[in-house]
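Following are the structures in question.
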Structure 1
Amino acid sequence: MSSFVIKLIAIICMLCDHSSDALIGHFTFLNVIGRIAFPLFCFQLVIGYKHTKNVKKYLFRLLIFAIISQIPFSIFTYLYAGIFDNLNVFFTLSLGLLAMYFLDKLPNKWLAIFLDIVIILIAEFAKVDYGGIGVCIILCIFVFFKDKSITLDNKDFLYIFKNNILFAFVFFILCLAIYFNKFNVYGIPMNISLILGTFFPIIFMLLYNGKKGPGMKYFFYIFYPVHLVILSILSYYLI
């Protein structure tokens, strides 16, 4: 499964989620499908970081689209949930990129861990989409996920298998953490569905073949604010 296919799945699932919020209501089956999107965007961020030639340009691009998307995101969340002060997912991804960079490049790992904790706290208190746990999911994928496409021999396969078992365990714990304090709000059946929906994308991650696929980089960036604008208009006039 190429990077392009994974991005396409993420976008379709995100559209299902936001369409439900705008036109039907929260806590529908479409919202459960929508849980697939964020972990896949995190996964693509990690893959993008590992392959980018210029992290600064990558971060700058994320921040530009974070700024562009904020007004559409704020209007959208206000219309369906009455929330106006949360920050969109591009801010989450930007903080996640910084956290990966510090952990990867700083020679002092204790300093890197400290800075990453600061980033997680910033994400939480700044109310970015998925909060501090969103950054933790990015770091979980970055640290624990091992791409099977790099397998060279049986020893490599065993190493990748062990790491991905650990990755699955940590990732599931984070999926639980997202909804741990919401059982009284969403109800047990919906919470379980949301947890499993968030964990399900691990299947697509493990099927990743290391290939890029068709190059439509800016389509995926532009789609986010544009679909929020369209759904906000539809919500305003139809609901």
Structure 2
Amino acid sequence: MGFFRKKAVEVDAPRLRRDLGLAMVTLDRARPLPEGTLLTFLQDNWKELPRAKEVRQEGDTLSFELQGAVVTLTLMRAPIPWRDLEGPARAAWHWPEAVDRLKAHSAHVIVAVLAPGMDRISTMLLLTRVVAAVASTADASGVYWGEGPVVNAPDDFVDEAKRTSHERLPLYLWIAFQLVRNSDGTFTLCTSGMKAFGLMELELVASRTKPAELVDRAFNFAHYLLDHGPVLKDGDTIGLSAQERFRVRHVPSVLDPSRTVYRIEV
């Protein structure tokens, strides 16, 4: 699965600016965060990052300044309530062991990035890298990206985070791509997590496209929107080439009619 860089609509839009990024890493056991190892992981894997400044360890909280942002890591010596994790865990088609692994966790780390001077994409990329550092250096059992909500295995999260950039956004870490098989054999795909970027969710309804291809297309459409903002108007078309055009509609969601979504007719 991948992303595309060709554009069906040549319109720029200002990115959403929000100060805070938040995610959680579930732990098999509660242990103090390995400050030195964690900061070294960031330096070794993202050479463009400056060194952390104002590093402080106070009890179960580690904080530092990085790239103009304030990063706070708080060890919570209790699990995330299962009611918050159960839905994303059971929907995690990409991680079959999600329910078993997440049910067994005994503690978690809250990762917060406060970045008043950054655009939303930059904030979330920095958050992703810090979360990967925690997941790689602590006794991690999973990553919970609450704004999706979506969960991932620690190794998968870290591997994907290492490949990220503004040109290659880690949407599988940020956004849930939920597939439902309809009674007539078609599939409906709905995203969850686009709202965190100031965008409506995507829905590809009653499609006869194969599930893997449908997810791939949804990824491409979502990446385009995060690249350019809410530029797709009701009735616009989008596609991988000038010959391939899919109609975009602004309509009530099939899951929650009180919300308007981008419905793309594939």
Structure 3
Amino acid sequence: MTELRKSFHGELAEVHGELMRIGAQVIEAIPRATRVLLDMDLEGADLMIQADDEIDSRCIDVEEHCYRILALQSPVASDLRAIITALKLTSEIERSADLAVNICKAARRIYGHELNPKLRGLITKMGEQAQQLFASAMEAYDESDAAKAAAVDDMDNFLDDLQRQFVQVIFESHSAGSIDLQVAVQLAVVARFYERIGDHAVNIGEKVRYLVSGWLPEHVGAVRHRLRQDPTPVGGIPRIAPGGSEDGGPASA
């Protein structure tokens, strides 16, 4: 390997390592934000909000590093996918950190209001699941494991179910008079923050699959679109008719 290629792969490793370190901060931030919310910890909320500036700065540095690599090294094939993936992951990680901060801001807005055990239990579960999702996605990236990345999508279903349960309990608690409308609205937004962290983890998983194989979820839709435009058989292989099955009949339910 030439010195130029060694330098290039060294820079790729630096980008990868820095993304893993920032991702680790987010993994730690999720349960911290949950504790801030449950404990009504105003000081902890302020510390997390201030710390977000560092994550923003580090993400910008990673992006600029990626742009320099693109400009100076002109990577192709898998190396190009590695840089594109890093750029996209930077955004997903930074937004997830913002969502943890948003949970802390919500904690400040509902300060002084007691939450019943059912709400507290579901908040704890949502925090744990969101952290597990994000950790699994970052682990898939670290290991370039497409199978593990694909599994993140299935794991996200459980977090979505928890969000729906939580919203239902919010309505019940408000109807029973144990929380007022302002608190109910803030808690519903908090549930959305956790759910969005899960969505970002799913997005990271999709980017890992792209890194490994070049696959993107948009490809599936693009193929369906092309088949709808031209459903005629090619080489004896039937294509899917618009709005129907392969033989042109109605699609099965």
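Each value in this text was obtained by applying a stated rule to the coordinates, not by laboratory testing. Nothing here was measured: the structure is a model prediction, and the numbers come from that model. Cβ atoms are built from the backbone, for glycine too; each structure is taken alone.
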*asked:* Say we calculate distance in nm of label points 7 Å out along Cα→Cβ at positions 44 and 204 for every structure; which of 1, 2, 3 gives the highest result?
replied: 2
*Tell me which of 1, 2, 3 gives -8500 when you compute helix-only ellipticity at 222 nm (-39500 (n - 2.57) for each DSSP H run of 4 or more, over all residues; to 500).*
2
